Structure I
Amino acid sequence: MSIHINAPEGAVAESVLLPGDPLRARFIAENFLEDSECYNEVRGMYGFTGIYKGCRVSVQGTGMGQPSLSIYATELFNDYNVQKAVRVGTCGAIQNDIQLRDVIIASGACSDSGLNTMRFGSMHFCPVADYSLLSAAVSAAKNLGINAKVGLCASSDMFYDSRSTWQTWAEYGVLGVEMEAAELYTLAAKFGRKALAVLTASDHILLGTKTTAEERQTSFSNMVRIGLDAVTA
């Protein structure tokens, strides 16, 4: 058992989906996994393990933001020997050719976070996805008939950001802004593991449109299917 994940040895699969919302973790377990069992309820951050297409898969909530994600990803990699981790979360679209509910497969993650500044000082680490997972996700999207976009996301520490820094990200081709992927990619590099983020545009910063809280919790099935197919490929 680790500090924040109350799971005995062997309870967590080597392949894990990481939604930010713990209720989305429960939704995924109940609707996509067979014979799922809950292994964690500490702080209401649900974790489940079940079977998907004959493969053992876990799904673990991580909370919002890179510091929270960092706790759960570190413990999964370090204490539970997780080898492959796919974030399935939401983002705000910042390009005109991205529509509400579109899926983005994040090849890399820019960030304004202080976490990597603390790690690397004046050096600039480039958090990128694992290529094998990225390739598997692109293939899964094609097989499922989903027109997923592949490109950069940006992981911000500020949800309510009055600085409008998204405009700078957009100018340099970033597709959407979220809050966790850069830290996941960095930790995967540190521990020698594979990581990917598959995101759904839950709101559109340019257009001012957004989905409901219920949609964010219980829908967005396309990214889940892509993530599950990629992590079990």
Structure II
Amino acid sequence: MLNLLNHKNLVKLLGYCADGDQRLLVYEYMALGSLDMHLHDLPPRAKPLDWNTRMKIALVTAKGLKYMHEATPPVIYRDLKSSNILLDENYQAKLSDFGLAKLGPIGDMSHVTTRVMGTYGYCAPEYFMTGQLTMKSDVYSYGVLLLELISGRRAIDEKRPQPERSLVVWAKAHFNNRRNFIKLVDPQLQGRFPMEGLYQAVAIAAMCVHTQASARPLISDIVDSLTYMTRRDTSPQLRKSLMTK
């Protein structure tokens, strides 16, 4: 699959090793590890990601997905999650681990049918129930990821009370009232975020995790929305950085 994909927001495959039945893929080095490491279980003195960096990661991740969805033939990632997003020394995000990626529907096909794979908590409900996979399945996973960036919570956290264990279920309880959006924000941000940016980010996430796949936006629409949001809410220097990635 990696032979079909070549984009600045996807990790580069540098080579491979084969020794008997052992196989090893060699990727480019990403100095800061996975996004998961920076969102969850931070060491006591570690600095949490600020709002602008989180939205930068959200935008760049969406651009990587957009490239995959608009490739010929289209590619469905199928395993978008925070542990599969790697960060370089400048917090530039790249998608990694394409072992579950699947060629998407072409021509008159509306979906591809396949064995259900992926990670619990990120899997779109219609795919989980029927095995019917579309690009909107990736969009659902993206919505979960965006909620992770906003809240700092895991997609599934068994340590939390029952009503809060599923990030999507917990978040949906706050979607109907904009006044409740602030309850979704990671406490580690300590109030340092633009309120209008929060409203827009939560609105995008809410559309992405809609139960009905047809009601979810295209990833290209998400890129456009986040691009507009980051242009308005960030400093001129960060805007320039975001627009060139």
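Here, each number is a calculation from the coordinates, and none is a lab measurement. All figures in this text were calculated on a predicted structure; none of them were measured in a lab. Cβ atoms are built from the backbone, for glycine too; each structure is taken alone.
Remarks
- Computed 14.8, 43 for Rg and Dmax of the Cα atoms in Å, for residues 57-184 alone - originating structure among I, II: I
- Which of I, II leads on relative contact order in percent (Cα under 8 Å, 6 or more apart), largest value: I
- Between structures I, II, the calculation of distance in nm of label points 7 Å out along Cα→Cβ at positions 65 and 161 yields its largest number for II.
- Of the structures I, II, the one that 2.4 was derived from, the read-out being distance in nm of label points 7 Å out along Cα→Cβ at positions 89 and 209: I
- FRET efficiency 1/(1 + (r/R0)^6) of positions 49 and 169 (r between Cβ atoms, R0 = 30 Å, to 0.05) derived as 0.25 - corresponding label from I, II: I
- When distance in nm of label points 7 Å out along Cα→Cβ at positions 17 and 97 is computed across structures I, II, the figure 2.8 traces back to I.
- Test item: mean count of other Cβ atoms within 10 Å over residues 81-88 calculated as 21.2, pick one of I, II: II
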